[in-house]
Structure P
Amino acid sequence: MKIALAQINPTVGDVEANVEKILAFGSQAREAGARLVVFPELAVCGYPPMDLLLKDSFVHANLAGLNKVREKLNGIAAVLGFVDLNPGTGRPLYNSCAVLEEGNIKAVQHKTLLPTYDVFDEDRYFEPASSYVCCEIDGLRLGLSICEDIWNYRELYPRPRYQIDPIAKIIEHRPDVLFNISASPFTATKHHIRQELVRNQALSHNLPVIYVNQVGGNDELIFDGRSIAINSQGRLIARASAFEEDLLIVDLDSPSGTIRECPEDETINTYMALVLGTKDYMHKCGFNQAVIGLSGGIDSAVTASLACRAIGPENVLGIAMPSPYSSSGSVEDARCLAENLGIRFQVIPINEPMQSFSKLLTPHFDRRYPDVTEENIQARLRGLILMALSNKFGYLVLATGNKSELAVGYCTLYGDMCGGLAVISDVPKMMVYDLARYINEEAGKDIIPVSTMEKAPSAELRPNQLDQDTLPPYVVLDGIIHAYVEQRKGLEDIVRLGYRPEVAMDVVNRIDRNEYKRYQAAPGLKVTARSFGFGWRMPIAHRFREHLHEGVS
């Protein structure tokens with residue numbers, strides 16, 4: 001049997017457009033000779049729908065969409081994800097997979113494992129499956145599973161999250177092929193784990209496995225696709241593209257298929273993910289143009305470069321907003337970047353509004369010396385200017401702060417944190433430099449000026465200011481953040497990695513006490529194992545602090 005892997009980019013809640021996309025891919029698959037076409041998890045309504053699932057109208061629109069596919073998709077069978085109603089006890093919905101053939105729903109399989117970690121909260125909405133089915137298409141018995149159901153492989157995880165193994169339950173029904181429809185978000189190294197996971201399931205059960213993943217950006221999540229087919233000997237026989245829609249035909253009788261080239265390098269994968277995430281966030285939110293504050297630094301340069309790739313340089317506006325503390329080199333670096341990218345560029349100095357605010361507020365400052373207050377006023381003036389341009393012309397403001405700054409609070413509320421999307425807020429500072437080098441290498445010339453790459457990072461909010469006046473070297477800072485946030489290591493374990501105790505304690509305490517800023521940050525694109533988005537759930541008002549025990553050094 002020829003099976004089509006339909007790797008599509010649905011929009012959450014746009015059921016009508018999603019259904020039209022499903023029908024179009026189904027028609028293409030039929031014309032290519034496929035007998036069965038397979039779509040991702042919740043393809044009808046898009047993933048993740050979150051609290052839209054609490055709206056009865058949303059659920060019923062999704063069911064109407066499924067019925068439209070059932071009625072109109074002719075000449076080919078389909079497997080696709082949708083939200084089903086639970087008529088019994090428990091939560092009112094199921095995350096489900098339907099098999100459609102010639103106007104009929106031949107089978108429905110509900111998802112068993114409902115993740116509640118990191119960015120997932122499916123147990124909030126869905127009831128887990130309590131039974132398992134196999135369905136035949138032309139004599140081929142299909143075993144059906146959904147995303148997380150395949151992730152409880154005990155040989156790969158020494159401490160499984162779940163006590164039940166739904167794949168083992170499905171295998172009891174003696175399928176000929178196992179399907180997994182998925183919406184698995186991107187992180188920089190996750191695709192290796194996915195392929196190994198699917199391969200191990202194929203080898204363990206001596207069955208071919210068809211894995212179809214969603215692609216595209218929905219809010220902070222980016223889905224990289226890379227749908228695959230693995231034969232019963234564990235060999236990769238088909239792989240879809242990364243970061244774009246694709247349709248692959250797999251012939252199980254051969255078996256043979258197309259293996260698309262996909263990037264392996266972490267920097268390239270991160271770059272492609274950020275481009276896709278920016279493009280889809282803007283498109284799905286109804287924005288066509290972006291405005292970015294260009295400081296002449298590395299972060300705004302990388303953000304502007306990503307935006308140009310995502311929406312085209314003709315749709316990007318760069319604004320330099322020099323103060324008395326801005327070096328002439330910074331403005332020239334910003335101008336050079338804009339010229340290299342081919343974007344519109346304007347200079348709006350903030351000297352006069354700074355003087356006006358000083359005149360306005362100095363009488364109320366009770367003769368106190370200038371401090372971080374005056375520095376923050378500069379950042380907030382810049383944020384005000386960008387938001388004014390956004391309001392007047394309908395631009396989306398792209399914030400340019402990186403993960404290292406956001407982690408320790410080295411950023412200004414209502415200033416450089418202003419924006420509708422924080423493109424690189426999950427990218428550590430050292431990775432920002434890696435992205436900048438890749439951008440120049442890919443272009444074959446210095447899009448990002450060498451002077452921007454080589455200068456010491458500075459917010460330029462006071463004379464001769466450098467980031468390292470306040471922070472450890474970024475290579476040290478990023479290492480501690482990675483250990484504490486992504487690897488969830490305690491302070492003592494971080495010190496044992498070789499970091500100085502006083503530096504590690506300072507960084508960890510900064511992370512803990514700057515939660516109030518992160519609560520008010522623009523949504524950011526998730527590319528690491530743990531970001532500061534809705535998968536990071538920490539209280540603001542708390543007094544827990546990490547401490548080192550005596551003798552730890």
Structure Q
Amino acid sequence: MKFFLILYVFLTILITTPIAFAKEKNNDNELFNPKAILYFIIGYEAELLSDWESAINNYKLALSNDTQSEFLKNKIADMYIKLGRFDEAIELIEKTVSENPQYIPALKSLGEIYNIQKKTEKAIEIYKKITKIEPNNKEALLYLAVLQMTVNKIDEAQEILNRIVKEEPENIMALFYKGSIYFEQKDYKKAEQEFEKIVEIKPDFESAVFNLGIINETQGNYKKAEKYYKSILEMNPHNLMVKERLARLYVADKSYDKAIEELKGLSEEMPKNLDIHRKLGMIYLQQKKFSEAIFQFRLVLGGKPDDNQTRYFLSLALIDIKKYDDAEIELKQIIKTDIKNYNAFLTLAYLFSKQNRNNDAIKIYEEILTFERDKPEIYSYLSNEYIIVKEYDKAERLLKQSIDRFTENDELYFSLAVLYEKQKRFDQMIEVLKKTLSLNPNHADALNYLGYTLADRGINLEEALQYIEKAVSLKPNNGYIIDSLGWVKFKMGKYDEALKHLLKAIEFVNDDPVIHEHIGDVYEKMGNIKEALNYWNKALIYHEKEEGLKERVQDKIKRLSVPSEQ
């Protein structure tokens with residue numbers, strides 16, 4: 001069997017790859033050395049079988065019988081490279097090159113070594129020598145162009161590539177690298193032209209088609225990008241990288257169902273790939289399909305329990321379906337392993353606040369300030385919690401200290417205005433709101449607060465209207481701001497307009513007692529006592545949300561000599 005393999009190798013060499021050192025002998029009019037040929041054949045067989053040590057030994061035996069063969073020296077050097085014995089390879093090649101500075105195979109091998117070792121400038125010098133010896137060696141020119149690209153010598157690389165394309169207009173690799181340079185330069189139009197030329201020559205050149213897909217995806221031409229990606233999948237249905245890219249494209253295009261379909265297909269082909277489940281979870285979270293998102297995130301954490309980012313998104317999904325205890329467990333688990341995880345702390349404080357666990361929220365914000373003191377919003381959040389639990393002195397002290405530090409922060413001033421409103425320090429409140437608006441004229445909440453305060457006190461109603469109308473333009477779907485618009489219209493005696501705005505406000509916030517009270521007030525002025533009582537009684541249902549409202553509304557009901565239903 002081995003004899004036939006040797007014979008096959010020998011015939012293959014003679015027929016398809018003429019022995020380079022045989023050429024050397026022919027050029028020198030010398031006879032072949034039979035032993036050298038025999039050892040070479042045995043060495044070549046070993047090389048084909050990836051037995052590189054044996055190949056080296058036999059090539060050395062061949063060289064001992066043909067000591068001048070540059071070809072054999074280079075074959076031995078190639079085996080050294082395969083074994084990672086670069087010093088020995090370089091020593092042998094440099095010796096060969098010193099004996100024959102124009103021996104191209106040795107120079108190529110030396111260039112290859114320098115490239116592997118990331119000695120790019122040395123590799124460039126070698127390939128420059130090769131192209132000087134053989135100016136039309138397109139392979140060497142391409143290598144040189146790519147190396148020039150690697151060290152950001154783009155002009156030199158382009159010059160070489162343009163020369164190749166001029167001489168060989170259908171040189172696919174030269175066109176590909178030209179397109180790649182344009183792509184890196186973000187000249188997408190020229191890049192697309194180069195890759196399209198390649199596809200015209202060779203429609204199944206996947207890399208060019210893939211790059212056309214990326215170019216169009218980058219520019220937001222999602223349908224065109226989808227066409228290119230799908231054409232690759234027609235050629236290669238198992239190209240997972242393209243499938244993943246296609247899923248990403250669908251997400252960018254908000255075609256979430258298509259993205260899910262692609263990711264599910266990827267999951268079947270790569271069932272252990274947790275990143276796919278994470279992406280599926282994120283899409284479901286974006287679609288507000290919280291149960292599906294939770295399932296995917298749980299799968300990820302089952303295989304990678306230390307993935308805090310996934311655990312964080314899981315907590316958000318749990319909050320959205322009001323599984324607050326479960327969300328708290330996940331957030332505390334993150335904090336346990338990452339004691340300065342800002343997002344986890346912040347979300348935990350928000351969760352406590354949402355459950356009216358304001359003292360717990362305060363503790364979390366105070367803990368955040370032990371490791372993160374450069375975010376002004378934390379001072380604002382903490383002061384708001386102090387206000388809720390009526391620790392007004394703490395809130396004022398904290399806000400004034402933080403304003404001294406963050407002098408241009410509009411939110412801190414707004415929080416101070418809220419504090420003054422709770423303390424009924426209206427003149428100071430108006431002053432601070434105006435300071436807020438001087439820092440941020442588009443602060444919708446400050447505009448609303450200022451406008452509502454003026455309207456509620458029945459002063460400067462035209463000015464109040466301007467503030468509120470601007471706030472509505474900034475936040476047209478905010479029920480509280482629309483309520484303010486209705487209230488200023490009420491104060492101006494425009495009851496029909498007031499009612500229209502207030503009924504719209506209740507569509508956005510149907511559990512706010514103040515809006516219900518306002519609607520009742522308008523109906524009373526319009527003489528519709530039945531509806532006035534109806535909305536005042538609805539306001540009493542939610543009275544716990546607004547301090548002092550219960551007594552105030554009950555007095556209105558009594559004033560009409562109608563007993564309250566509460």
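Every number here is computed from the coordinates shown, using simple stated rules; none is lab data. This is a predicted model, so every value here is computed, not measured. Cβ atoms are built from the backbone, for glycine too; each structure is taken alone.
Annotations
- Highest-scoring label, criterion being distance in nm of label points 7 Å out along Cα→Cβ at positions 167 and 439, among P, Q: Q
- Relative contact order in percent (Cα under 8 Å, 6 or more apart) - structure with the largest value, from P, Q: P
- Which of P, Q leads on distance in nm of label points 7 Å out along Cα→Cβ at positions 135 and 399, largest value: Q
- Highest-scoring label, criterion being Cα Rg over 2.2 N^0.38 Å, among P, Q: Q
- Distance in nm of label points 7 Å out along Cα→Cβ at positions 287 and 495 - structure with the largest value, from P, Q: Q
- Computing semi-axes √(5λ) of the Cα gyration tensor in Å, for residues 247-478 alone across structures P, Q gives 41, 23, 14 for structure Q.
- Structures P, Q were shown, and distance in nm of label points 7 Å out along Cα→Cβ at positions 327 and 535 at 3.2 was computed from Q.
- Between structures P, Q, the calculation of mean count of other Cβ atoms within 10 Å over residues 47-54 yields its largest number for P.
- Identity of the structure behind -24500 (criterion: helix-only ellipticity at 222 nm (-39500 (n - 2.57) for each DSSP H run of 4 or more, over all residues; to 500), calculated), options P, Q: Q
- Answer label among P, Q for the case where distance in nm of label points 7 Å out along Cα→Cβ at positions 415 and 455, calculated from the coordinates, equals 1.7: P
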